[in-house]
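Some structures are shown below for you to check.
Read the figures in this text as sums done on the coordinates, not as results from a lab. Computed from a predicted model, the values in this text were never measured in an experiment. Cβ atoms are built from the backbone, for glycine too; each structure is taken alone.
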Structure 1
Amino acid sequence: MIKKDRIKDYVKRCLEALRKLGVQDGTMAIAELNPHSGEHGLFGWEEVNEIIPAVEELQAEGYPVVGPIGADSVFHQAAIGKYNSVLSLYHDQGHIATKTLDFEKTIAITNGMPILRTSVDHGTAFDIAGTGKVSAVSMIEAILLAAKYAPYFTK
């Protein structure tokens, strides 16, 4: 599923979504897929055959993107401001990083829709539903984030 054209499409869509949310400056990093970016095929060829060519083409087209950057450090680098965003190449790769920073305040934004959609990022929590252990922090954060970004979704 990691293909050059798909990476390019996702980068362009993500950068447009960031612009829509008011993020104008900075560089997007693309996380590596394989350990040590594949070690020239020892751990996989996706970086060599798909990711690097996608990054090179995007850069030639003027997109502010770099990568692949080691997944074990790219999120820290973004957290300290080196990158304004990170494109994760699979679901849990990005979720691990954000949930480690602040589990209850990690909020999902669904892009590519005509409306703004925010939601809690921790899942359904069926295991604690009805027990009195549920925290409202994530729901409150999702609502606050929707309120913050709502002006960017008016016509």
Structure 2
Amino acid sequence: MRTKYFGDIDCRAEDALHFPEGLFGFEEEKEFYLLPFEGSGGTLLCLQSGATPALAFVAMDPFHLKPDYAPVLSKKELRAMEAERSEDLCFYVLCAVRSPVSDSTVNLRCPIAINGRTRRAMQIILEGDVYQMRHPLSEFHSKEAPLC
């Protein structure tokens, strides 16, 4: 498979994440792969389209940035994800990379939810005003947290 950041790599079909509704603004894209960036310890990843090599997003583990991050899905979203509780899912947030990197932002309001058992995924809009779409990455920076 050709990728935006890693060139040609081998990916197993069973590792694909299936987005029945696509991502916001990319509804036609139904299959993605989560690929870790080398040296990130799994906290900085590439969400790579399986169909469009040039389409990839920088994703981050929100719990590494904000340990008290607590996304809660609606009952309808949980049914769509085939999960009983929000805690049964994995979550990643998308990073808008800017120059300089310290100006980058993360979207905690619209995480990617993944059911690791079924490989089903969807982007969610969380209710309430606790999380915003553009949290400055510098807000979370520590010696242990790599910037995207």
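When distance in nm of label points 7 Å out along Cα→Cβ at positions 40 and 72 is computed across structures 1, 2, the figure 2.9 traces back to 2.
Given a value of 0.45 for FRET efficiency 1/(1 + (r/R0)^6) of positions 120 and 136 (r between Cβ atoms, R0 = 30 Å, to 0.05), point me to the structure among 1, 2 it was derived from. Among 1, 2, the structure yielding 0.45 for FRET efficiency 1/(1 + (r/R0)^6) of positions 120 and 136 (r between Cβ atoms, R0 = 30 Å, to 0.05) is 2. Comparing FRET efficiency 1/(1 + (r/R0)^6) of positions 8 and 104 (r between Cβ atoms, R0 = 30 Å, to 0.05) across structures 1, 2, the highest figure comes from 2. Computing P(r) over Cα pairs in 5 Å bins from 0, in percent across structures 1, 2 gives 2, 9, 19, 23, 22, 15, 9, 2, 0 for structure 2. Comparing mean count of other Cβ atoms within 10 Å over residues 48-55 across 1, 2, which is largest? Evaluating mean count of other Cβ atoms within 10 Å over residues 48-55 on every structure, the highest lands on 1. Out of 1, 2, choose the structure whose coordinates give Cα extents along the principal axes in Å, for residues 64-127 alone equal to 40, 22, 19 when calculated. Attributed to the structure labelled 2. If helix-only ellipticity at 222 nm (-39500 (n - 2.57) for each DSSP H run of 4 or more, over all residues; to 500) comes out at -1500 when worked out from the coordinates, which of 1, 2 was used? The read-out was computed on structure 2.
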